[in-house]
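Participant: Multiple structures are listed underneath, in structure tokens.
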Structure I
Amino acid sequence: MRRLEVGGLPLGPFDDATYGEEETPLRAGDTLILYSDGVSDAADRNDEAFGEERLLRCLGPACAMEPEQLIGHVLGEVRSFSADRPQFDDITLLVVRYAGEAEPAPSAGSVIPAASGSVSG
């Protein structure tokens, strides 16, 4: 697991915002997880934040899950931690699994044969 260090303002509300960049190579099967501060700032009854360390512990064994399952797992952990306490911020989580390089698209004028049995006439 590798944490990207670039952070910044929320995307969208500021027309003139500038953002730092960071590149990292992805391999087929790698998972990219983006989350708002509402995930790490979610608080329990004692005002303790869920925090990044707890999030990383939660993600560790879950990274092999399918993206939808991983989202459900993390949100379930956040809800369990906060004991359904109303939150003051949005809780946003985006999980993307990189499938690898795409096959090149056929060039204009290429003939793509129909699959056997798929054409009726």
Structure II
Amino acid sequence: MVEGLPLVVDVVLVAQIRPGLEHDDGNGPELTREFTEATRAEPGNKWFDWSRSLDDPNEYVLVEAFDDDAAEAHVKSDHFQAATAAGGPMHSALAATPKIISRQIDGDDWDAMGELQID
């Protein structure tokens, strides 16, 4: 770990939802709104952002980051447990088990892209 930089847990999740579910403005299905707001309010949450695939309207990508210990608290939270339990809103909406990449990284925010600089 780089001295002075906090450790961040960064997660990228790809989820296929069942066809026919109501979509909102592209920030994730409406059914995740309360869960998203609750997660963004958690201590140690850096970001929690949904994007919809341009190729598949039923595929969503979630990019989330937490301070080191906050990720564990997130998955133990009441709203996470309720949303992901069998019969819960997110569990019921999924067409398949989500794919995930989860890594611990040094830093506390996004870095500027080195390959493309806008002055």
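Taken together, the values in this text are just the output of simple stated rules run on the coordinates, not laboratory data. Keep in mind it's a predicted model, so treat the numbers as computed, not measured.
Participant: Given a value of -7500 for helix-only ellipticity at 222 nm (-39500 (n - 2.57) for each DSSP H run of 4 or more, over all residues; to 500), point me to the structure among I, II it was derived from.
Facilitator: This figure was derived from I.
Participant: Oh, and also: With semi-axes √(5λ) of the Cα gyration tensor in Å coming out at 26, 19, 12, pick the structure among I, II it was computed from.
Facilitator: This figure was derived from II.
Participant: Match the computed value 40 of relative contact order in percent (Cα under 8 Å, 6 or more apart) to one of the structures I, II, and report its label.
Facilitator: Clearly, the read-out refers to II.
Participant: Let me ask something else about it. From which structure (I, II) was Cα extents along the principal axes in Å, for residues 54-93 alone calculated, if the value obtained is 30, 17, 12?
Facilitator: On the way: I: 30, 17, 12; II: 35, 25, 9.
Source structure for this number: I.
Participant: I have 58 for percent of Cα pairs over 16 Å apart, for residues 14-77 alone, calculated from one of the structures I, II. Which structure is it?
Facilitator: I
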